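Bear in mind these aren't lab numbers, they're just calculated from the coordinates by the rules spelled out. Small disclaimer: the values here were computed from a predicted structure and weren't measured. Cβ atoms are built from the backbone, for glycine too; each structure is taken alone.
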Structure P
């Protein structure tokens with residue numbers, strides 16, 4: 001909707017800068033401005049501290065070592081908090097709310113940026129959603145293997161089951177704000193698998209002989225592996241959908257969002273770091289990409305950990321899929337009661353179809369981590385770091401001192417180079433691994 005002088009600035013609407021943007025920005029069919037900052041903080045923390053964290057000891061620490069891993073994680077925290085804060089502060093730029101990332105980009109730059117930002121965000125969120133289905137399927141397989149290691153049920157089958165569970169959850173939960181109760185469930189599940197993996201890892205670490213912490217592989221290939229792990233650091237702390245999450249928060253939106261971000265990057269990091277560091281300490285360079293496969297202990301305890309990880313991944317996926325759900329619901333005018341037959345049928349067909357495709361890709365390419373490194377390089381880096389700094393630079397204009405402008409240009413240049421290098425490393429990794437893995441692999 002194009003803003004004119006007689007238009008009231010309704011908090012449920014987003015207005016386009018009529019000078020920069022020549023497309024209509026619709027109202028949202030979803031609920032906004034309804035959640036406390038604490039609920040939003042749990043959305044952010046649940047998204048970050050998802051069961052994905054069970055893979056970071058193996059995918060980050062093993063590849064980077066103690067020094068590189070610790071320094072990389074700390075730096076990733078600092079730059080991620082900074083970049084997300086820049087985007088959060090632009091939420092009401094121009095005196096209007098921008099509840100979608102593409103709306104903000106379009107308001108500042110114009111129609112082409114609107115389209116490009118939406119394309120990058122779609123790719124980013126699609127890959128994250130697909131990764132969650134693989135994660136949920138892997139947790140189910142780990143649970144199954146504890147009781148029957150007969151190789152009758154292969155990973156693609158468990159991925160299919162996980163996809164069905166994610167689809168059922170997506171149909172039942174109409175929008176992001178409706179996660180309220182489920183965020184509490186997600187928190188409990190996170191505590192369960194976190195405590196299990198930390199306690200069992202510490203016990204194994206105390207009982208085990210000295211571990212090897214050397215970085216695997218030849219030095220020539222390690223360079224590319226390290227770069228790929230740096231791209232994984234981007235995924236560890238960033239949602240790529242700060243405006244969409246901020247849209248759900250109550251007034252004052254900027255102040256409350258900053259509270260939520262500070263919570264995410266302080267208290268929310270405690271279980272995250274504990275799992276990563278304790279896991280790597282206990283198993284060294286032999287740490288796998290799913291930490292619950294490394295730990296030893298009672299079968300029922302490991303079973304509880306795997307089921308908790310599976311269920312939490314199903315809930316967390318809904319957070320990252322919500323921009324797609326909002327787009328479809330708004331486009332087709334899906335409003336009113338979530339239990340309305342028409343609305344239920346729409347969610348069943350559209351969301352179910354989307355997740356069926358996600359599940360197919362997950363089963364087809366279960367070594368999706370390589371593609372996620374590529375996605376981090378070509379979409380998450382630009383969305384989270386390059387675009388955030390440049391948008392803030394353009395939006396603030398002459399309000400920034402010369403030193404501040406120089407700082408933002410430095411960030412833009414640095415992360416542009418990092419994105420290019422990470423893209424090359426990710427493509428190489430895909431080429432190398434394609435010789436080892438095959439489609440529908442039972443990895």
Structure Q
């Protein structure tokens with residue numbers, strides 16, 4: 001049976017599933033329930049200076065799919081609104097009771113060294129396994145010069161990280177903001193400052209919707225609102241991309257990564273790990289479905305690893321990174337063509353409408369004049385292999401993309417004679 005235990009930047013836990021710094025990790029009661037449910041670790045909700053932050057009401061909003069399934073989740077909650085003393089006491093008690101579980105403490109303080117020098121020994125005294133620097137909170141705290149206001153300035157990231165390495169012996173994980181043009185720059189800065197790892201992504205600036213009767217965004221506080229932090233399933237593609245950018249950047253390659261963003265099941269976790277994550281953090285899914293979801297996550301990941309012959313997470317961690325490249329290195333001569341399985345087709349016509357109206361007019365609608373029955377067939381010579389028909393088809397595996405034998409060798413855009421700016425031929429990085 002697969003071994004799910006990990007050691008992440010020196011921190012051990014029985015499995016890679018950690019709860020992210022958020023409401024689920026705000027107090028001992030929650031964390032104990034999480035550990036009883038089987039979570040491998042937690043990142044305690046962000047601690048700050050006293051007096052503690054004051055939160056507003058209400059705090060959350062969402063984007064829904066069919067049957068009110070929450071696709072995206074938005075919050076305007078700040079860091080802990082409980083005293084530093086109370087949090088530190090509870091952290092110490094929980095760590096003593098659960099020595100085999102990872103407890104990382106999230107911190108956010110003003111950009112003055114004495115604040116960090118003062119709090120770090122207090123955190124160490126709890127027996128916590130590490131600290132996470134919250135450089136990502138996009139609302140409320142940036143207005144005070146913290147959170148994303150730090151994470152968006154690589155020089156600040158490096159400076160504060162270096163302070164923490166100077167004043168603490170604990171592993172330092174730097175939590176990065178996605179609200180930035182190039183995620184590699186703060187990641188490089190964190191590494192330069194001595195970070196033991198990075199975690200990402202934090203939440204994305206967002207306004208989920210507008211109440212058109214009251215003409216105010218959600219969540220509503222009195223008669224007004226503000227932008228919040230977006231998370232949940234909708235942000236997973238953004239998070240995966242940013243994790244991959246750091247994993248394959250020559251300057252940060254090998255830097256441990258804790259993956260965050262839209263992780264709701266074992267497959268999500270496996271995808272982050274395949275792109276280089278050493279552990280994953282979960283928040284929204286736990287808030288929507290409770291702590292017991294970790295049972296299915298662990299079981300599913302273990303079963304999948306067994307089916308693939310992976311004994312430990314290290315056996316497949318980062319395996320997808322070499323196959324992730326820049327667009328210019330993709331094979332221009334690779335070709336796929338759509339194929340419709342007529343035995344599976346329900347003749348709904350969605351593929352035809354999508355291709356006819358918005359794509360390449362490569363799916364013909366054939367109507368039997370006698371019976372009026374419809375049939376849809378791909379026009380091979382018109383199909384460019386864009387995948388739109390496969391995506392719009394409501395029947396899984398009815399439409400597949402079939403690779404074609406072109407007889408042409410690998411050729412990327414830097415080698416393509418159609419490239420008007422290919423003055424210097426770059427070496428291929430294809431695998």
On distance in nm of label points 7 Å out along Cα→Cβ at positions 305 and 377, which of the structures labelled P, Q is highest? Q
Working back from 24.7, 85 (Rg and Dmax of the Cα atoms in Å, computed), options P, Q, answer is structure Q
By the measure FRET efficiency 1/(1 + (r/R0)^6) of positions 185 and 297 (r between Cβ atoms, R0 = 25 Å, to 0.05), tell me the structure among P, Q with the highest figure. P
Check the numbers for relative contact order in percent (Cα under 8 Å, 6 or more apart) across P, Q and tell me which is largest. P
Assuming 3.8 is distance in nm of label points 7 Å out along Cα→Cβ at positions 201 and 361 as calculated from a single structure, say which of P, Q it is. Q
Taking 23.5 as the value of mean count of other Cβ atoms within 10 Å over residues 137-144 derived from one of the structures shown (P, Q), identify that structure. P
Say we calculate mean count of other Cβ atoms within 10 Å over residues 121-128 for every structure; which of P, Q gives the highest result? P
Among the shown structures P, Q, from which was the value -22000 of helix-only ellipticity at 222 nm (-39500 (n - 2.57) for each DSSP H run of 4 or more, over all residues; to 500) calculated? P
